[in-house]
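Every number here is computed from the coordinates shown, using simple stated rules; none is lab data. As the structure is a prediction and not an experimental result, all values here were calculated from the model. Cβ atoms are built from the backbone, for glycine too; each structure is taken alone.
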Structure I
Amino acid sequence: MSAPLFLVGSLPAGDSWRLDGPEGHHAATVQRLRVGEELILADGQGSTATAVVQAVGRGTLDLTIASRGYADRRHPLLVVIQGIAKGDRGELAVQAMTEVGVDEIVPWAAARSVVQWRGERGVRAHEKWAATAREAAKQARRAWLPVVAPAASTREAAARATFVLHEEATARLSTVDLPATGEIVLVVGPEGGIAPEELSQFEKAGAIPVRLGDTVLRTSTAGVAALSVLATRLSRW
């Protein structure tokens, strides 16, 4: 089993370091790492350090840095504009998409989104998505932490969209031309789907409607399925 990964604000400059705070508590108390075991420190911006536990305290680990590395960011960037969903479906989508390599997630206040992010509720919901992405990135041993952007309107989403997942589309994501640079931006609708006027707005802005297959996927699974197709086509898998 690969060494566990812990996200820190910045990597240590020297050869020894103490991991404390929430990550130290998780490593020492929850995962119960012991002297001699390895772990990975990451700053979420591509830099990593492999470290060996030298001593275990109450919610802390004293570490020796064994090696350092850097993972280049892959291009094109993979962005998903995710329709805001009710219940835990949004968090499920964020978790799975992070695990398969999404670079940015944009919550979208679609016309058919049952839940709307307003005021304090919106702040809490966004924080929950960001926390879910962070934990999923750690589980997946990702050197790059995906960005969870502020919620976007349809106009803002249309300005970035490359493809729109839609069940009535004739083009397939598995065969359409993909840009070699920049970003690939996928739009995933909420539970009720994308409204006709929204689809029209996306198309007028240049986005291409695409489908994955002959079945209709939930909002919590469509994004991860689409990212899996892209990861295969881009030779990342």
Structure II
Amino acid sequence: MRHALLLAAATLALSGTARAHDIWLSPGQGVVHLHYGHPNEPETASADKLMSLTAYAPGGSVTLAAKPGPGGALDAAYQGDALVVAAYDNGYWVRLADGSYRNASKRMLPQADKSLWSVKFAKAALGPSAPWDRVIGQTLEIVPLEAPAAASGKIRVRVLFEGRPLAGASVVATDGVNFKTEADQARTATDTDGIAEVPLRTAGPQVLGVGHSVRPSQTPALADADSYTATFAFTVADPKTN
């Protein structure tokens, strides 16, 4: 089953027909959880692929140490309000002529007909005093333009790629638990300033997600394209549904 899910993730990323798997963050009792996959199909996150996990609190920042927890997530001990951010290198993926997928570069499998490098970013605003509007400098980043906890039915965000507004990016909102089909997801495209007004369907946990692919890859000997995803998680007490 694990192998099948990995192949499904690679299939989505390489085909370009759907947003690839994500990482996202959620608070727990004295811990922060880092999840990988899709909300309805969580997979086991790899501690070896987690490049960084940092909590930015009002009084400063601290590097968090993550270890495998229940349900396949990576858990890091933390209490208090903070903007928690993560970077995750999912490595190289190729599709071979017979339709099979391998977690390898095209340098090792030059016969591959498609290849990419996959990297993922996540942010979560935990608590009312979290510095939610801080620009971290992730390659692909979602930055709220209004206080997430006070959002009412929708939220304005800006998507940045390499520090610049990304136009035409498709932002989707989920609750981090349930997952609708790709066709049923409500998506909002960013404008020329990288801004999108994203509807929030229900109260409670919110996870915004965006993906962006670049050709050619920065490592053309290893991949044809670079695939990036980013998420931003927060909680709304009682938004007005649309």
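On distance in nm of label points 7 Å out along Cα→Cβ at positions 210 and 226, which of the structures labelled I, II is highest? Mind dumping the intermediate values first?
Details: I: 0.8; II: 1.7.
Once distance in nm of label points 7 Å out along Cα→Cβ at positions 210 and 226 is tallied for I, II, the winner is II.
Thinking of I, II, which structure, once mean count of other Cβ atoms within 10 Å over residues 98-105 is computed, gives back 14.2? Kindly include the intermediate steps, with their values, before the conclusion.
Numbers: I: 21.9; II: 14.2.
Corresponding structure: II.
Quick one: Cα Rg over 2.2 N^0.38 Å came out at 1.13 when computed from one of I, II, so which one is it? Present the calculation step by step, with values, prior to reporting the outcome.
Values: I: 1.13; II: 0.98.
Computed on structure I.
Out of I, II, which structure matches 18.0, 52 when Rg and Dmax of the Cα atoms in Å, for residues 66-185 alone is calculated? Could the numbers behind the result be given before it?
Details: I: 15.4, 53; II: 18.0, 52.
Comparing all candidates, it corresponds to II.
Thinking of I, II, which structure, once helix-only ellipticity at 222 nm (-39500 (n - 2.57) for each DSSP H run of 4 or more, over all residues; to 500) is computed, gives back -2000? Mind showing how you got there, number by number?
Numbers: I: -8500; II: -2000.
It was calculated from structure II.
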